[in-house]
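> Heads up, there are several structures right after this.
Only the coordinates and a few stated rules stand behind these numbers; no lab work does. All values reported here derive from a predicted model rather than from experimental measurement. Cβ atoms are built from the backbone, for glycine too; each structure is taken alone.
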Structure P
Amino acid sequence: MIRPRLLVKVIKHWDVQDTLSKFVIVGSLLLVFLAYLPTLQFDYVTQDQWRAFRYSTQEQTAYDRAKACAGTTWKFYVQTGRPLVWIAECVEHATVAKISDFIYMRPIVLSIALLTAMYLGVALAPITGNLSMGILAASAFLMAPGYSFMYLQGMSAGMVLVAIILAAASFSLLRKRFDQNVVAQDFKITKLWIPFFLFVSSCLIYPAWAFLVVPLAWMAFSIDDKSSWINRLKQFFLTLLFYFVAAVFYYIFVKITSLMVTLTGYSPDLGGYTVAVQLSPGIIWGRILEAGNYFYAMPLLNFNTPHGLPVVVLGLFSANTAWCAYKNKSMNLLSAIAFSGLMFILGCFILLASISPWLFSRMDSLGGRHLIPWYLFFCASSVGLTFSVVKNLSPKIRRMAPVFMLIVFVVPVAIVQNKLSFLEAVVSEIEIQNMRSTLGKWLEDKGYLNNRYLLVTLPVKERPAFVEELFQGTAAIGENAVLSSSKNPISISWMINALLREREDHPLGKSIEIVDCSFDQNCVTNTLMYSDKVALGITYGDVPIKSIENPFEINNSILTSKPVYPTIELLAIERPVLPDITASSQLENYGPQGLLAQISPGWHSERNPKYPQSITVDFHEQREIQLLGLLPQEEKTDRAPKVISIEVANDGELWEPVAGSDNACISNAAEGWHDISFAKPVKTRYLKISIFSNCGDPSLLTLKGLKIK
């Protein structure tokens with residue numbers, strides 16, 4: 001939790017401000033509020049927020065949703081080095097039962113942003129000149145592309161936003177400790193534990209944002225003209241050393257906790273999210289070149305700017321540091337010129353170090369969210385340079401500098417971000433309405449009975465046509481106002497879940513069982529042929545859709561300037577008469593109907609089952625059987641049947657035992673199957689599997705698939 005003492009510090013700063021400075025502070029905070037005001041007015045969902053609907057379409061309590069979220073997320077985030085991120089996300093998932101419920105969380109997210117402006121403003125005050133200029137710079141920074149993207153993800157990124165407050169508080173407290181004790185003889189390391197804890201906590205949320213302390217240290221070193229160069233250099237070195245040690249501690253802690261999670265059996269392929277230091281010289285050099293190109297061409301905030309402007313800002317910042325040293329007679333003119341070049345080179349290294357969580361990671365793409373330290377540097381240095389220029393002018397001009405910066409710097413940024421916030425909401429609303437109306441027609445026509453193949457066509461363009469026309473391809477829009485289905489195909493099933501949850505007026509809306517087949521057309525065919533569930537497929541329209549029936553299409557690409565209409569090829573496959581499969585018990589909607597198609601997650605018995613449990617198959621006609629295969633639920637082999645007997649009957653009443661197993665826990669066939677061969681082939685209409693125990697789980701008995709030959 002953030003220390004209340006820092007809030008007291010903000011209040012003390014406020015009390016000593018004059019009326020004009022208070023006007024600038026209030027104006028800056030009000031502009032942040034107005035920039036994100038559209039997010040409070042619309043019923044919409046952004047990309048990452050769709051995860052709130054990844055659970056069942058069935059009714060669940062807030063506790064059930066929170067428990068499901070915690071159970072499915074914390075291990076992943078621990079192994080990706082961000083073990084504190086999931087907390088706010090699970091709070092949102094517990095609160096949100098349908099799309100309109102997101103509105104209750106958005107004021108909390110906006111409050112976090114306003115608190116960030118104040119806390120970060122305190123940390124920036126010594127760098128930018130005073131509190132009003134610090135909060136002004138912080139307010140502009142909060143509308144930078146990387147920050148706005150995370151803000152618009154709502155409470156799912158709420159903890160990420162808090163990471164900035166923790167990092168700013170850490171730097172502010174550390175600077176205070178060093179200011180008081182850097183030359184004192186009685187300095188104690190124990191006085192540093194609070195800033196250490198705050199920084200490590202920020203890293204445990206989002207290390208790329210925690211590293212904004214690096215440019216803060218650099219700017220403090222460059223602008224602080226009240227101390228001698230020896231003390232400034234000593235403080236700068238100790239600050240970087242402090243955060244280096246804290247970062248190493250964070251890395252070791254994450255590796256230990258990740259190992260502990262791995263020992264529980266959870267070890268997915270994390271890809272670019274794997275916590276590992278990438279030290280390949282070739283890869284690092286390539287990333288340095290990529291970062292350099294990005295630095296040269298990046299637009300400042302959300303504006304189109306000439307390429308090279310960031311280089312100019314860094315150059316002016318370096319020259320200003322040298323000029324102040326020359327003006328204070330710390331060095332002569334030639335030395336100051338040389339020193340300016342040295343500061344520029346050192347500044348490049350410092351800015352590169354500030355993105356080291358990406359630079360040395362396995363992440364591929366470089367995006368605005370990885371460059372938060374850069375945006376902070378540009379906002380704070382621009383304000384700091386302005387203050388440095390005007391502080392030697394007349395008192396009247398110096399006094400009006402914050403007002404000038406508010407009008408020419410923060411106001412335009414807020415206007416643009418307000419527009420982007422509005423478009424973010426509108427684009428999401430258009431996408432949702434397109435899917436809502438189309439899916440509603442499918443429900444009204446009882447497609448779940450006669451058209452069980454839902455096909456969602458994804459857009460190949462990121463944005464609707466009107467947004468593309470509005471911005472005409474400019475890079476300034478960043479990651480804003482994109483269609484969720486264009487970025488995250490995995491979210492399609494969650495979107496369908498959310499829309500089905502809304503149908504209070506439809507008796508079957510929430511009870512329809514959806515099998516998420518994604519791009520797998522074989523999964524679609526198996527679902528349609530061997531179960532009574534609905535198959536959900538997705539396509540970009542680049543390959544023909546081969547199906548045993550015409551799909552019901554939800555086409556999101558028609559919202560863009562490049563609509564796609566997939567080719568449908570009907571397969572000449574005679575649909576078999578499906579066996580009826582029943583079970584002695586089942587958990588919620590996890591019935592046995594999809595066992596022959598191996599549809600995840602499979603059949604679940606009631607909790608704490610009373611044995612024996614049974615699964616009965618009615619083939620509707622006699623068929624010959626000589627082998628039965630059992631496939632356990634993925635990564636849940638301790639829930640699989642262990643001791644079983646197999647019986648057959650022609651009338652469903654007189655059962656004859658034909659096979660069994662005393663230990664079906666160990667797979668004896670390919671792909672994890674346990675096959676049980678009969679002594680001789682038998683002809684029967686009914687097959688019953690009686691289960692007398694499972695492989696160890698005390699609360700559930702589950703099975704993903706049945707194979708009958």
Structure Q
Amino acid sequence: MKKLSFGLLTIVLICLAVTTFIEKYHGLQYVSQYIYGSVWFSILWGGLALSSLCYIVSVKVYKKSFSVFILHVSFLVILLGALLTSLTAQRGYVHLRMNEKCNTFIVEGEDGGEQQIVLPLTLELTDFSIDYYPGTNAPADYISSFLVIDEKDISFRESVSMNRIFSYRGIRLYQSSYDEDMQGAILTVNRDVWGIPVTYTGYFLLFISMLWVLFSPNGSMRRLLKNPLLRKNVFMFVFLLLPLVSLQANRETNRVLPRNDAAKFGEVQVLYNGRITLLQTLAYDFSKKVTGSVSHRGYTPEQFLSGWIFYPGLWKYEPCIHVKSAAVRKMFNLNEYAALTDFFDQTSTYIFESYWSELHQGKLSSLQKAISEVDEKVQLILMLSKGELLKVFPVAENGQIVWCNSTAQLPDNTDVGQRLFVKKMFALLNEQVIKKNSEEFHLYVEKLLNYQLKSGGESVLSSSKVKAELTYNRLPYVPLLFRMNLTLGLLMLMLLVTELVRQKAFAGSRLLFGGGVVCLFLSFAFLTFCIGLRTYISGRWPMGNGFETMVFMAWCVMLIALCFYKRFRLVVPFGFLLSGFFLLVASFSMMNPQITPLMPVLSSPLLSLHVSTIMMSYALLAFTFLGGVVSLFLYAVKRTPETKKQIETLQLISRLFLIPGLFFLAAGIFIGAIWANISWGRYWAWDPKEVWALITLLVYSMAVHTQSLKIFRKPVFFHIYMCLSFLTVLMTYFGVNYVLGGLHSYA
């Protein structure tokens with residue numbers, strides 16, 4: 001039975017992995033019909049569940065460890081709930097129109113046809129509205145209000161919105177879509193009387209049993225912690241500080257504002273990226289997008305941006321547009337840094353104009369993508385030159401505050417004075433720039449700031465948020481910390497390995513290790529401060545994109561290292577290395593560091609809980625990977641009794657990280673399932689990232705079955721398995737994002 005159970009688990013893993021690649025080329029509908037929704041796939045899962053149940057009963061797991069038995073049973077209950085949902089649940093939609101009664105919902109049949117099913121209530125839409133983030137056109141929520149009339153003619157008013165459902169007698173309604181005329185709403189209907197309670201029971205048993213296993217006096221975690229190998233002081237480390245990087249001297253010329261003037265101008269608020277922010281933030285993004293760096297020739301980002309605003313005639317000849325692709329440079333005879341004039345020929349024809357139609361049709365070739373990337377930079381400069389990016393003027397329109405630029409069509413009810421202020425302000429600022437009158441320039445900027453405070457209402461940033469964003473923008477914490485952490489981590493790891501091979505500690509290693517811990521704490525404190533600033537600025541937990549999750553994972557790694565450094569000195573260099581690696585990835589150009597408002601469906605506290613637990617699990621599993629790398633190196637270099645003990649100790653430490661890492665991953669997956677059920681009315685969509693997260697959970701779970709799979713008791717095999725298993729983590733995060741795509745892709 002054991003061979004059957006683990007054999008079926010292996011087959012399931014292979015099927016899941018292969019299917020994600022089939023989906024990439026044939027689409028979700030194809031794999032849903034022929035794999036995920038097929039009879040054979042259900043039989044495969046059923047066989048795995050039944051054989052697992054028979055096996056855990058046959059070996060009497062319930063007598064050896066009741067908490068472990070309940071843990072396994074919880075997964076079987078969750079699978080049973082999924083089966084009941086697939087067999088008994090009904091899922092469809094209801095289309096409501098304003099002041100029209102409706103008592104049926106539509107379900108799509110297997111043959112593609114539609115079937116109307118009677119609801120145990122009547123619905124009448126009374127209002128549909130969209131809430132926007134203050135001063136922007138970015139939707140914050142979609143809200144449908146309706147009158148409910150039950151079978152006894154009792155009526156009451158209800159509403160649904162994103163992440164807020166309406167439930168009545170087994171019927172659950174979710175906000176799904178709306179009509180363009182704002183007079184209708186489409187609600188998803190889910191009737192799942194049996195599946196939901198059984199599935200939620202499984203989740204409850206899972207969370208309780210995981211806590212039980214972790215904290216049980218007789219559990220595997222306690223046994224590992226009591227192992228005598230962990231009490232030996234085997235590991236010694238050292239640290240080294242890097243000199244600070246010297247700053248390039250600023251060179252100011254007549255084509256930029258003085259630093260003080262540019263900094264003052266950067267305090268002006270602007271509608272950018274779907275939120276109200278500072279011109280300084282726009283300047284940082286503009287400089288990085290155009291030049292590939294936040295600093296061009298020593299100018300501050302505010303100077304670079306304001307230079308294009310007030311001295312466009314000079315800047316169009318400045319070679320500052322980064323053309324990264326060698327193929328594009330060769331094809332259009334461009335340098336690595338090109339001027340704006342280089343993109344127009346003698347007849348003022350844009351050199352990319354003939355490619356525009358290709359750049360907006362279907363899948364792009366590598367050359368077309370490179371051309372598109374450069375074209376975006378040129379268009380960004382042209383938008384700034386036309387004033388389209390400078391939406392700094394809040395005006396009232398239809399009872400709402402909208403932000404516009406100086407060339408926009410203002411609402412008809414805008415008074416003459418306000419209209420004149422909007423149209424003339426940049427001309428007045430430009431006049432003071434020409435006169436080089438800093439005092440008057442500051443005065444006009446103050447007038448613009450006062451106008452924003454007076455006319456912007458709730459959309460204007462508070463003074464504390466302005467200070468926080470100014471501070472945040474000036475802290476290059478990601479490049480600074482990844483350089484420092486990677487350097488310290490590599491140095492400490494090299495000295496660690498040297499000591500382990502020599503089997504002799506360096507003089508003063510305790511003092512140096514203490515210094516390393518201090519550096520790690522300072523790095524952690526600085527990163528915590530920066531994450532706190534970003535949280536305060538954005539008004540949400542910063543876990544909404546790839547950049548934010550990488551930074552948070554680095555934070556998790558350092559937190560774990562600081563929690564365990566007294567017991568396991570090994571975690572200090574590992575903490576430096578892993579956090580440095582994650583911050584390095586966050587600094588890549590493919591990661592977008594911009595702060596943006598969340599989509600309405602993401603505005604849920606479960607999102608933060610889901611992402612944070614997943615990131616914590618990845619951080620813990622990363623420690624097992626590094627433990628494996630060090631162990632295999634020791635095994636290859638020197639095989640002595642002392643080395644054997646060190647490898648066994650590393651195995652114990654890895655297992656201590658593996659068990660909570662697995663539990664965090666399981667908790668994160670199923671918290672995500674609960675969130676999906678609240679938001680969309682289904683737990684699982686077979687999205688590639690969902691599938692690979694499940695694969696990661698199942699692959700790592702094999703390594704904790706040391707009673708059944710005795711090969712995992714062998715330290716060398718265990719470490720090899722940990723190194724290979726980490727590939728599933730990399731695939732889940734990076735492979736899905738940048739190869740497979742899907743709903744969870746950050747790419």
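> Out of P, Q, which has the highest value for distance in nm of label points 7 Å out along Cα→Cβ at positions 98 and 138?
Structure P gives the largest value of distance in nm of label points 7 Å out along Cα→Cβ at positions 98 and 138 among P, Q.
> If mean count of other Cβ atoms within 10 Å over residues 154-161 computes to 14.1, which of P, Q did it come from?
Q
> In addition: P, Q: which one has distance in nm of label points 7 Å out along Cα→Cβ at positions 130 and 610, as calculated, at 2.3?
Considering all the candidates, the number was obtained from Q.
> Tell me which of P, Q gives -16000 when you compute helix-only ellipticity at 222 nm (-39500 (n - 2.57) for each DSSP H run of 4 or more, over all residues; to 500).
P
> 79, 75, 42 is what came out when Cα extents along the principal axes in Å, for residues 26-369 alone was calculated for one structure; which of P, Q is it?
Corresponding structure: Q.
> Output the label of whichever structure in P, Q has the greatest value of Cα Rg over 2.2 N^0.38 Å, for residues 338-657 alone.
P
> Tell me which structure, out of P, Q, gives 5.3 once distance in nm of label points 7 Å out along Cα→Cβ at positions 146 and 626 is calculated.
For distance in nm of label points 7 Å out along Cα→Cβ at positions 146 and 626, the value 5.3 is produced by structure Q.
> OK, next. One of P, Q was used to calculate mean count of other Cβ atoms within 10 Å over residues 210-217, giving 14.9; which?
Q
> Can I ask one more? Out of P, Q, which one gives 87, 84, 49 for Cα extents along the principal axes in Å as computed from the coordinates?
Q
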